[in-house]
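So, here's a batch of structures to check.
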Structure I
Amino acid sequence: MELLIPLLFIPFFALLWVGVTGLISVIGGWRDLAQSNPMPAQLLGTGVTYSFQSMRIGFLGGYNSVLKITVYPQGISIVPIILFSIFHKPLFMSYSAMGNAEFGRFLVPYVTFDLSGRKIRIMGRCVPAIKEKLGPR
């Protein structure tokens, strides 16, 4: 019996992890964003990648230091680290689709904008590059 409990914990934890990440994807809004803003098959030009970035989708979708954001000339791609990639397809946000972009700084730089009817906030070292590509609005 004592050996059975540790052996059952591993599959239980794995199922719990998959369930929670799937629930976060649906409730937080990532799933809807991935459907309306899929990653294109081919991107023009090269991008600059920033690891361990953060993003908020609305009120419930918080992704703190678990995202890899690549800034391209035509938009940004967002991919979660491998532990959170289950139920989280890569996103692509074109600059033309970002509405009401506002930049600021509170400990780290951030940008807040509207996309597909949702309020999005991206925080981290990638924000100055996004600001440069977005240009004056």
Structure II
Amino acid sequence: MRRFKWTDKYRIGIEEIDHQHMEIFDAINKLYEHLTSSSGDNSGFETVLLKLKKYIDNHFSTEMKYFVIFNYHNLSHHNKEHQQFSEKIMSYCNMDILSNKDKHDLYYILETWFEKHILNSDMDFRDSISFNNK
């Protein structure tokens, strides 16, 4: 397990979205800090998780706004990815007790999904904007 590090490879060129991505990375890293600390504080982890879920929901709404503005050709598929991911994260938020394994699994899901999603789906959106503006 490693910290989720923001680099320019994740930058899509829309300041609002890039800033939100950075905030999500920071929130995911707060989960990492809870996982790697010796305290094992479940309430602290759950507080950060709920805050992260709000960040994610807000971010997906922001992306949807830009998809509509730019008439994104892949809006439906991209939105479906967001919905499926939100449901998966919500299933963790709804758990009464998160075991250590649940927490590690969740961190892995967050890290891998966001990395893949930004580098593939969000970059497809960026490229479609670039193509449309040429």
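Brief remarks follow.
- Highest-scoring label, criterion being FRET efficiency 1/(1 + (r/R0)^6) of positions 22 and 46 (r between Cβ atoms, R0 = 35 Å, to 0.05), among I, II: II
- Entry that produces 9.5 once mean count of other Cβ atoms within 10 Å over residues 6-13 is calculated, selected from I, II: I
- Looking across I, II, the calculation of distance in nm of label points 7 Å out along Cα→Cβ at positions 78 and 118 that yields 1.6 traces back to II.
- Per relative contact order in percent (Cα under 8 Å, 6 or more apart), the highest-valued of structures I, II: II
- Structure (I, II) behind the derived value -25000 of helix-only ellipticity at 222 nm (-39500 (n - 2.57) for each DSSP H run of 4 or more, over all residues; to 500): II
- Taking Kirkwood radius over Cα pairs in Å as the criterion, the largest value within structures I, II is that of I.
Since every read-out is calculated from the coordinates, none of them should be taken as a lab result. Everything numeric here is computed off the predicted structure, so don't read it as measured data. Cβ atoms are built from the backbone, for glycine too; each structure is taken alone.
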